[in-house]
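Got some structures for you, see below.
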Structure P
Amino acid sequence: MKVISVINYKGGVGKTTLSANIAAELAYQGKDVLVIDLDPQTNLTLSFIDVNEWQRLDSQGRTIKHWYDDFLDNDNDSSLRSLIITPQRINNQLNSYNAGGKVDLICSHLELINVDMELATRLGGNSDRTIRSNFLRVLSRLKQRIDDIKNDYDVILIDCPPNFNIVTQNAIIASDYYLVPAKPDYLSTLGIDQLLRHINELTNRYNRFVDEAARSEWVNITPTVLGVIFTMVTFYDQQPISAQREYIAQVRRTGTNTFTNYVRDNKTLFADAPEYGVPVVLKGDLGGTHLTVRTELEDVIAELIALAGF
């Protein structure tokens, strides 16, 4: 089982769209996929279920926010299983294709941002031992509970918020790999080096505390960047326009792996997909440019599969 986080400090780069389509394509290829939405904007959640269903889950306490609340209010390390749902619309589409896989979902919540601030207060302590113990317990919560369900899925995808808060760090620590979607422009590529540095620093600190604690419940982590996927790309003469090619080249010069395939910009096609709960890669009645978009998405995901080795 592989755990992959999808993250960029810049919002609006197609992170949620990419996550939804990766999940759908992997399920189409026979994988059992769990998607965990950690972004308080809940865009990925509402790409798979409608508002009424989300409100019902909220009233039942079945979002990731409620799971963190149980830790903050009751000091419980409860299971993730009660939060998992199987969205009907995408899975009905998968069944219509006789696909062997499925997509499950853990929903986010608008108030998750408040939870993060409360989690940060749990990191302190009056001694090195207490600080280390609190750090490991708070930041390993998601990893430990994902380990409980790892035999149920082939892939777990985590859609991260556009920051490096405590919830995001939970995701990175739980991950085998991470992806960085980026629009090829100044603002979207500006923070990539900083993001990679922050993840390396987090990894080193976490592993140092694990080694110092020397307890079997905590183990070293090795989150590995699969690469930067360029999204919202505008093509001219079968290649990205010249302004975007320059930003792509700049990122490549840093030595960070960049995918050779791109996600083409198509606001009409991508904007409609969440309303119907079916990602673009599962739409069968496409032609012309829309078919090109779907094919290019499939190529991006094929490259991901090759890099991750599943």
Structure Q
Amino acid sequence: MTSIDVHDLTKEYGTRRAVDHLTFRVLPGRVTGFLGPNGAGKSTTMRLVLGLDHPTSGAATISGRPYTALDEPLRHVGALLDAQAAHGSRTGRDHLRVLAATNRIPDRRVDELLEEVGLKSVARRRVRTYSLGMRQRLGIAAALLGDPAVVMLDEPSNGLDPEGIVWIRGLLRRLADEGRTVLVSSHLMNETASFADHLIVLGRGRLLADTPMREFIHARVRPGVRVRTSDPAALENTLTRHGHHPERHPEGHWTVHDARVEDVGRLLSAAGVPVLELAADEATLEQAYLDLTAAETEFTAQPQEA
């Protein structure tokens, strides 16, 4: 089975421990979101998996082998860690052709990918003229060049316009549906929620969570119901009499925690309370993530005074 396996991985830089006895497995057939605050160790871990750095202890393997032991590694693993890595004086097409030549990949694959990522019309322009979003697309093309079974992307949505963000979501979903192992690091919670099936969350180099995304959210954020009425007093009295504790928001709506839409609707209807809005107050990945990592954030801005 094609998987990324990290076992008791530790990386120290002098007295600082960037990765702390980390163990997890990234499985094929799903998109795994790799989350954590700045300084949590995500980029270091990805570099260790790709053999770009050496662990202090522990191991990281792909299908049971270190990356450095893979023959023609682009055919096994595709990675994007830094969109600025391409040589600025080369054209986009030549950048991919050089990479392809090192792994005996034909030029026709280069042209296929330039079209797939939307860079066909600028393929012969020098990379230094590319925008950040264009460089991201070029980096993704490079990652897919060898048709790899494992794909690792660090912040792939960075610099992409709305069309590009929709495109990358579809691409990640397709890669997973094809049975590939997909690991995506991101700081964008709403974006991660749109494509991830599973989450691995780090904090200060340690593993905080390794769980399906839905379970992660539901375990940390209370479900609730959002309701709006033209008679706030009647709504509050009715719900309080039945053991609920509705919370009123400055915007005018109420939240009924630990409740279901059908139960709240039935109570308000029976009491004749006018209802202008009634909906499930969906828990978000951002809420669950912030709840988990609040004590693990190394760099935190101070709240601004009113």
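Coordinate-derived values only; no laboratory data. Nothing here was measured: the structure is a model prediction, and the numbers come from that model. Cβ atoms are built from the backbone, for glycine too; each structure is taken alone.
Tabulated data for the structure shown
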item	result
Parent structure of the calculated result 21.9, given that Kirkwood radius over Cα pairs in Å is the read-out and P, Q the choices	Q
helix-only ellipticity at 222 nm (-39500 (n - 2.57) for each DSSP H run of 4 or more, over all residues; to 500) derived as -15500 - corresponding label from P, Q	P
Distance in nm of label points 7 Å out along Cα→Cβ at positions 170 and 202 derived as 3.2 - corresponding label from P, Q	Q
If distance in nm of label points 7 Å out along Cα→Cβ at positions 10 and 242 is computed and equals 2.1, the structure in P, Q	P
At a computed 21 (relative contact order in percent (Cα under 8 Å, 6 or more apart)), which of P, Q	Q
